[in-house]
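**Q** There are structures below to look over.
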Structure I
Amino acid sequence: MAMGLSAHASEDEHILVLGRISDDPASHYDQLKPLLDYVVPRMRGVGITEGRILMARDAQQMASYLRRNRVDWVTETASTAVQLQQRAAARPLLLTERNGVSTYHTVFFSRRDGEVRDLRSLRGHTLALQSTASTSAYMVPMTELLDARLSPEILLAPSDQPSSDRVGYVFARSELNIASWVHKGLVDAGAVSSLDWQDPGRVPEAFRADFRVIHRSAPYPRALELVREGMDPRVEARLREVLLAAAGDPAARDALRLFFSTSRFLPLDPASERSLDGLRRGVQRVRSEVE
């Protein structure tokens with residue numbers, strides 16, 4: 001299974017192309033390949049005899065691959081998934097449960113001895129986020145600010161001050177940096193996923209004792225599997241069937257673990273559909289009002 005650019009789904013209908021947005025293609029290839037090796041032999045009945053992996057550098061490039069039928073199946077976080085829906089009409093196939101968690105939420109926090117006690121009191125203060133690629137530590141926090149009628153303003157450094165009527169935000173690049181900056185008083189608040197909030201490696205226990213939670217978002221899917229528009233319905237149905245059954249098959253155990261610690265795949269339920277609809281509206285607002 002070559003990690004090449006030659007895969008073209010419309011010309012090679014016997015090939016299933018799995019895509020991933022990646023800044024580390026070699027590492028991600030090793031995480032993707034075992035599951036693809038598991039799936040492909042179980043799809044011979046619908047004409048699939050080969051699998052390939054195609055990496056994209058960002059959501060824009062992946063959307064282009066999807067529109068040109070270069071990729072059939074993509075695994076992504078929720079906010080990137082809705083962007084691929086908007087840009088390339090990709091369709092959610094299944095929810096992806098990782099380490100036993102299928103949904104999570106964003107936690108906003110500040111120092112207990114600080115002035116920021118709730119979301120509205122962020123006005124005129126500073127908020128540390130991770131990067132624009134993050135669902136939990138960028139896209140969802142931005143959506144929550146906009147929904148609360150707060151106006152985000154990007155800052156170049158934690159020491160910069162926002163306008164008194166805006167929320168200044170700065171990128172810390174990692175969850176540990178977000179926690180450290182809030183703890184040191186470099187910024188007034190931070191936002192991370194509920195999973196990272198509970199992870200001592202990302203929000204140390206000693207730090208968390210000095211923090212207060214000022215807001216929690218509604219839950220949203222941990223990750224999603226998507227397929228391209230126009231995929232052969234028989235191939236799509238079989239892929240869904242194979243992935244849903246994988247958690248019950250011992251032969252898939254190692255492949256699932258390597259596939260970003262996936263514990264199982266789940267059908268989309270109405271609550272997940274609603275949260276994705278909300279996230280889709282939020283992404284549109286962030287794109288038009290913030291970026």
Structure II
Amino acid sequence: MSHGTDTSETADWTGRLPQTKYLIASYPATVLVLLFLLPLCLLFLYSFYTNVSGGYLERTLTLANYLRLVREPLYVDRLVFTLRIAAMTTVLSLLLGYPLAYRLARTRSSRVRRTVLTIVVSSLWLTFIIRGYAWSVMLSSDGLIPVAAANVGLLAEPVSFVPGYWALVVSMVYVFLPFMVLTLYTSIKNVDLELLEASKNLGAGPLTTFRHVTLPLTKSGIVSGSLLVFVLSLGVYVLPRILGSPPQWTLAVIIGNQVTIESNVPFGAALSIVLMLVVVLLVAVTVRLTGVTTFGLNNGGEET
């Protein structure tokens with residue numbers, strides 16, 4: 001009797017599993033729709049509205065905002081500059097982050113690994129504003145870096161790098177480097193050590209093993225980290241405002257000015273949509289050219 005009861009209860013519970021699964025999945029799906037897709041649809045709709053003096057909107061559909069973006073050289077120039085500085089930040093982050101991530105993944109001391117990873121992660125606890133102002137102090141004429149450069153003979157006298165292009169680049173690399181390091185660390189850590197050992201047994205040196213074994217196996221991690229840093233760099237707002245003058249303002253700053261200062265929400269929305277489309281296009285082209293699958297990007301490690 002008891003056995004029959006247990007069997008029926010098990011069947012009832014098994015029947016509820018699909019419903020429970022869908023119920024659990026519905027929560028993040030609902031949050032995604034409410035917090036991302038719905039605002040994105042509203043942003044897209046607002047980009048076709050007409051701005052009226054005084055911060056009001058005329059709900060008539062028009063392409064004037066997109067045509068203004070193309071016709072006025074200022075906005076095309078800011079878009080190109082944003083792509084350039086994001087690319088520079090990505091390249092420098094990769095060049096600095098890969099050796100550090102490789103050394104962390106290959107170190108035998110768990111204490112050293114935990115210490116360095118803690119330092120890398122703890123840098124993310126500070127907001128962009130604090131880190132931006134910290135760099136503005138260090139790069140000012142009487143700051144640590146110009147004074148030290150003058151003392152060792154790199155500069156004739158301490159000069160201020162703020163506001164300026166390289167001040168912005170240095171601060172952005174500092175801010176986004178942890179994302180690159182953590183992504184690459186996971187990818188390098190997943191490389192099978194037996195493959196490296198086999199390469200050495202076949203007579204390959206360290207450089208040849210790195211070029212033909214480690215580097216190809218960490219390709220998805222390189223692409224994932226680069227895309228992550230690149231996309232984050234495109235949308236940064238605080239650092240260009242603190243460390244850059246108007247010639248170093250990115251498109252994100254221009255969008256902010258259109259909304260907060262000019263009260264031109266439709267044109268700001270159009271700029272945002274164009275920037276988003278550029279990001280999507282670049283990601284799609286990168287995935288197509290590198291051959292990295294979506295799973296490889298999400299996994300950040302070896303593709304399967």
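**Q** Can you say which of I, II returns 0.40 when FRET efficiency 1/(1 + (r/R0)^6) of positions 213 and 253 (r between Cβ atoms, R0 = 41 Å, to 0.05) is computed? Walk me through the numbers before you get to the answer.
**A** Working: I: 0.70; II: 0.40.
Here the read-out was taken from II.
**Q** Could you tell me which structure in I, II was used to calculate mean count of other Cβ atoms within 10 Å over residues 61-68 as 14.4? Provide the component values of the computation, followed by the final result.
**A** Values: I: 20.2; II: 14.4.
The read-out comes from structure II.
**Q** Assuming -23000 is helix-only ellipticity at 222 nm (-39500 (n - 2.57) for each DSSP H run of 4 or more, over all residues; to 500) as calculated from a single structure, say which of I, II it is. Please list the in-between numbers first.
**A** On the way: I: -10000; II: -23000.
Of the structures listed, the value fits II.
**Q** To which of I, II does the computed value 23.8 (mean count of other Cβ atoms within 10 Å over residues 181-188) belong?
**A** Working: I: 19.5; II: 23.8.
Of the options listed, only II reproduces it.
**Q** In terms of Rg/Rh (Cα atoms, Kirkwood Rh), which of structures I, II is highest? Could the numbers behind the result be given before it?
**A** Numbers: I: 1.01; II: 1.09.
Top value of Rg/Rh (Cα atoms, Kirkwood Rh), among I, II, belongs to structure II.
**Q** When FRET efficiency 1/(1 + (r/R0)^6) of positions 109 and 133 (r between Cβ atoms, R0 = 41 Å, to 0.05) is compared over structures I, II, which one is greatest? Could you put the intermediate results ahead of the total?
**A** Details: I: 1.00; II: 0.70.
Greatest value across I, II: structure I.
Rule-based calculations on the coordinates, nothing more; no lab input. Because the structure is predicted, anything quoted here is derived from the model rather than measured. Cβ atoms are built from the backbone, for glycine too; each structure is taken alone.
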